[in-house]
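Structures given as structure tokens follow.
Just so it is clear, none of the values below were taken in a lab; they were calculated from the coordinates. No experiment lies behind these values; they were computed from the predicted model shown. Cβ atoms are built from the backbone, for glycine too; each structure is taken alone.
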Structure P
Amino acid sequence: MSMNQTKERPSYNLWQNSLYMIRLSWKYKKITLLSTAIVAALTVATGLLNLFITPAILDAVYRAVPLSSLLLIILVFVGGLLFVSAFKAYIDANLFYHRMPLRKRLADFITLKMLTTSYPNVESDSFRKKFDAASKPISGNSEATEAIWGTFVDILSNIAGFIIFLVILSVLELWVMAVILLTTIVSFLVSNYLNGWAYRNRDEDAKYQREVKYIAHTGSQPEFAKDIRIFNMVPWLKDIYKGTIELYRSFLWRAKKVYIWGNVVELILSIARNGIAYIALVYIALSQDLSVSLFMLYFGAIGGFSEWTRGIFTGFATLHKQSLDLCAVREFIEYPESFTFEEGLSLVPERSKNYQLELSNVSFSYPDSDKKIISNINLKISPGEKLAIVGLNGAGKTTLVKLLCGLLDPTDGAVLLNGEDIRKYNRRDYYQHFSAVFQDFSILAVSLADNITQEVDLDNAKLEYVTSLAGLTDKFDSLPKKFETSLTKKIYDDGIELSGGQTQRLMLARALYKEAPIIILDEPTAALDPIAEADLYTKYNELSGGNTSLFISHRLASTGFCDRIILLEDGHIIEEGTHEQLIDKDGKYAHLFEVQSHYYKDGSLI
């Protein structure tokens, strides 16, 4: 365990997290607060009825009351217990429907954070760890975000019972009460420390869980099935899985030993607490000649008082543990954003407006790294220009694209849209100016129409138009459900799988449907052969019309149709011009083109 992890403190204390949940309930589900108070009151009522029933019956017998009066007393207490128990059971049964929506609300907050957070957070290891830590407390009914309401019930009922029983036991010696309180406080402090152990070691716990889930998930994915069989990876994967499980078991055993010792301490304190109290009561009974009914009342009250007292501190210990889980949830939901969103200036894309993109003295390094992926680049992209960004793998092409479309902010310099720094705008508005097709396709297990439009109220005429432009009409018309056909078999039994070329065209249709003024193609055809890539890029070019378009590739021959080509190397622009100009220059571009052309079937694709 690192020193930083050892010294790390929760962002919020128990009271702050309790108030957070109360406010959440007040805003979204007020009945949860009311039902919590009702159940606490019924719990105390049950305790009082159980406390007084035996002394009341013994007192009636001792006074030789008529049988009818005795039966009435029994009937009142038993009826009261039945009514209170039934009412409490009814409320308890319905609490599930009051508490679960609040847990689901927090789950929605976490999902929304993941979907809308600044893109650099998605690539941050710290952010991913906090996501893993926040996911567990919202994963089930017994987790903190739902179970905390039961803890509130326990604390409220125990505090009320403690006060009532304290009044009843006021005849006892003060030192007896002090012993009960002292042993209970020590028990609470021990429990509090033990519950904090889980929080202090949460990163290690999350790490093992993440590794185990990843290995299990990898083995079940269709895309790994061929390699697993061809390379006989099963024994290797089993060894990795077994090793990770053993490490996780060792961690859980350490946790178990901590809690075992805590239970031993609690047992010793409980014996001391109850033993001293009962001995004191026997002494008082013998010295003060207590009646049997009063003795039973005080005897039950001592046990009850001890339970109420212990319940208070146990409840707060549980609440402390749940508060630590809530910290994990809140720390993720409130993870700082590096981009400006709603607080930024509004920026609505206009199809008829000309947009100029510019990189002004832009450099970029990833956090905790001194290496510059992009170094002091100045680049202006004119409205309607077809720009190719080429270079070998690792040259910085994808990072440059992420900077242009606002997924990353430069470490130095600025990205400008029509001369204005994009950091002043609502970043989500800025994204609306781009249609992009990246290397990794985001194919969803939904209908073909939804994959293209991602809209509830879709434009059917536009959908059919872009599908036709992308060359998918014949394919879609051949399907029984046409546009409503579901993609992939991961969810739908009748789902279909598209070929690589069909998927490319689907992505083209998606990009065209958005009708954004700037189109970016970041090596989406890398899996195709050079001729197929060049054909598809040409298709994109023909359909993009007057849009500003950026074509990114490590294959120089695919982008010869562009107005301008820039060649990246180690984060620098080393050459730029048209394809013909760069060939005539006989520099690095011409050399790379000549080398790559040996792999092309016809020697040239231009």
Structure Q
Amino acid sequence: MTAAAVASHTSAVEWLWVIGLFALLLGVTGWLFLTGSAGTSRGLLRAPVARVGSSLERVTGLPAWCAGGIAVAMWAQLVAVLGFFWDVAWHIDLGRDTELFTVPHTLILVGLLGLGVAALVSILYATVQRADTAWRLGPLRLPRGAFALGLLSAGAGLGFPLDDLWHANYGVDVTMWGPTHLMMIGGASLSPIALWLLYTEAGRDAGRPWVRHHLRRSLAAATVIGLSTFQLEFDYGVPQWQALYQPVLIMLATSIGLVAARVAFGRGWALLMSVNFLTSRAVLALIVGPGLGQVVPRFPLYLGVALVVEAAAHLVRRRGPVATALACGVAVGTVGLATEWGFSHLWGRHPWQLSLLPGLWDALLIAVAGALIGVAMGRVVSHRRAGVPRPLLVLAFAAVAAALIVPLPRNTAPVTAVMRTTPAGPAVAAVNRDGIASPYRLYDVDITLTPRDAAEGADWFEAMSWQGGGARNTPLVEVRPGEYRTAQPVPTGATWKTLLWLAKRDVMMSVAVSFPLDLEYGQAPVTPQPVSHVAFVASSQWLMRETHGGAVWPMVLAYGGLLSVALVWIGVLVAGFVSVERGAGAGGAGARPAPVRRRQVPVAVQTAG
């Protein structure tokens, strides 16, 4: 690993991703402009808006405020998700950034701001078309989904300055689950739900048949993918929280996303969404892994969960929405969970162990609560009453919040060890990120634990190596009671960080094998010793070694901001669906949109001007 390779995050070729994605947006917009008609509209702004709007309505059969908002937002989601997966892989492989506007960071920022642009596009067209929206602000007509989308973008964008403040005070925390990171991730992850809401407002069976089919499929799949992004640290093999979080998060994403799709669009849609999920995640894995040369993200199956959703929904098809939700939730949280357990042993970074069993009631709880939310959302999307009593929905949201808190604690235990390291290959000349000589070498590691049963029943006990140009999870194999050896030699030196990592329910501990010198943070190197007596400490001390203490007020501001925006996001989304439901009556249209007026758009634009 050269110093240049470590210090540089980007190359000129990588910027082609940004150029290409903008070219896609400009190309489609240009085609819509060239094929549209401005009618009687004049002016530098009114005429182009009218031309693009008329093309959107002609091609899709949807009102321009719906089609335009969804089109820009879906482009923004594509940009953000690519940047997000790329950025997480980069930090795992190579460590912290040396510049702010890297290609992945640029993609993330553009994507999050693009969601705000999509909201403005939708509001602009709704206003100039004088759409009969339920929400208004002075002269502005506010489609519910567009308003929610704008708040999601604003809240996520707020995460950027808060993130800079956080790092300035506490150092670099290379984790997805920091408060400012969750603000940015959460805004993008919830945006597909806002788009479902926006599409629903266009009315029952709005759009041309092919548009309905592809939009329903795309928006439902995006919702499942968005709700699954919080699992990414598990997918990359560097989770910094309890193993229980993985099944809990999988149950949350599938019980809401797959159940909502099945209820909204009928038989087979849960299965279809699981296939779309697998296809999309496989493409992302190929792009980030072989394509960009980073660690390959793995992903859950969802196929087994989809099958049990289909079966449960079919069995209670003559029952009410609550019965459907309970049947699907129980099926997802039991049989569906079992299929994910099996798949974790085939493809997961950390196969699920029997130590998870006592806590799986939490996964079942969130599956049932998520299914209640999914049924209500799916029914509103299909222009029906939610069918789930409001008090029960409030209880479901409370249960989701409670279930997400259960796996939160991280503790330590009094465990010491004797660690022995043995060279397994020659030393190779290499440098650390500061360009100082740090020979690369493979080592076999043996460790004897005290107490000897400390690792029995562990969720994982392994050597974790990362930031050396790749990432490796190397199992520790028990050779005698309480004595373990790495299944293969582990890397040390250069920019590699290697630790022995013990996770057992709420106990998350580690001990360092090798860490490089870090001049920027004043951290001494850790080098392999033939024999050393060590004590396990909280794993976060080594996984996030660059973090340090600081003033309290940035932490209060960051966590307060996260809680505030999360409550606003969920509140506005819920209010939007409730508003659509009220407009639906006993089965009527879910909103009061303006009819598709292909020839009247330019007139509306001119009048508004």
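Match the computed value 38.2 of mean projected area of the Cα convex hull in nm² to one of the structures P, Q, and report its label. Don't skip to the answer; put the middle values down first.
On the way: P: 38.2; Q: 27.7.
The read-out comes from structure P.
Say we calculate Kirkwood radius over Cα pairs in Å, for residues 80-415 alone for every structure; which of P, Q gives the highest result? Spell out each step's value before the answer.
Details: P: 26.2; Q: 20.8.
Looking at the calculated values, the largest one is P.
Looking at distance in nm of label points 7 Å out along Cα→Cβ at positions 56 and 176 for structures P, Q, the greatest value goes to Q.
Among the shown structures P, Q, from which was the value -21000 of helix-only ellipticity at 222 nm (-39500 (n - 2.57) for each DSSP H run of 4 or more, over all residues; to 500) calculated? List each step's numbers first, then the result.
Working: P: -21000; Q: -18000.
Going label by label, the one that fits is P.
Consider the structures P, Q: one of them gives 14.9 for mean count of other Cβ atoms within 10 Å over residues 120-127 as calculated from the coordinates. Say which.
On the way: P: 14.9; Q: 25.0.
Traced to structure P.
If relative contact order in percent (Cα under 8 Å, 6 or more apart) is calculated from each of P, Q, which structure is the one that comes out at 14? The read-out comes from structure P. Work out the source of 18.4, 56 here, i.e. which of P, Q gives that when Rg and Dmax of the Cα atoms in Å, for residues 336-551 alone is computed. Checking each candidate, the match is P.
Work out which structure the value -0.91, -1.16, -1.20 belongs to, where log10 I(q)/I(0) by the Debye sum over Cα atoms at q = 0.13, 0.19, 0.20 Å⁻¹, for residues 208-351 alone was derived from one of P, Q. Please list the in-between numbers first.
Values: P: -0.91, -1.16, -1.20; Q: -0.57, -1.10, -1.19.
Answer for the origin of the read-out: P.
Ranked by distance in nm of label points 7 Å out along Cα→Cβ at positions 104 and 376, which of P, Q sits at the highest value? It would help to have the intermediate numbers written out before the result.
Numbers: P: 5.7; Q: 3.6.
Between P, Q, the highest calculated value is found for P.
Source structure of the calculated read-out (distance in nm of label points 7 Å out along Cα→Cβ at positions 472 and 568, 4.7) within P, Q: Q.
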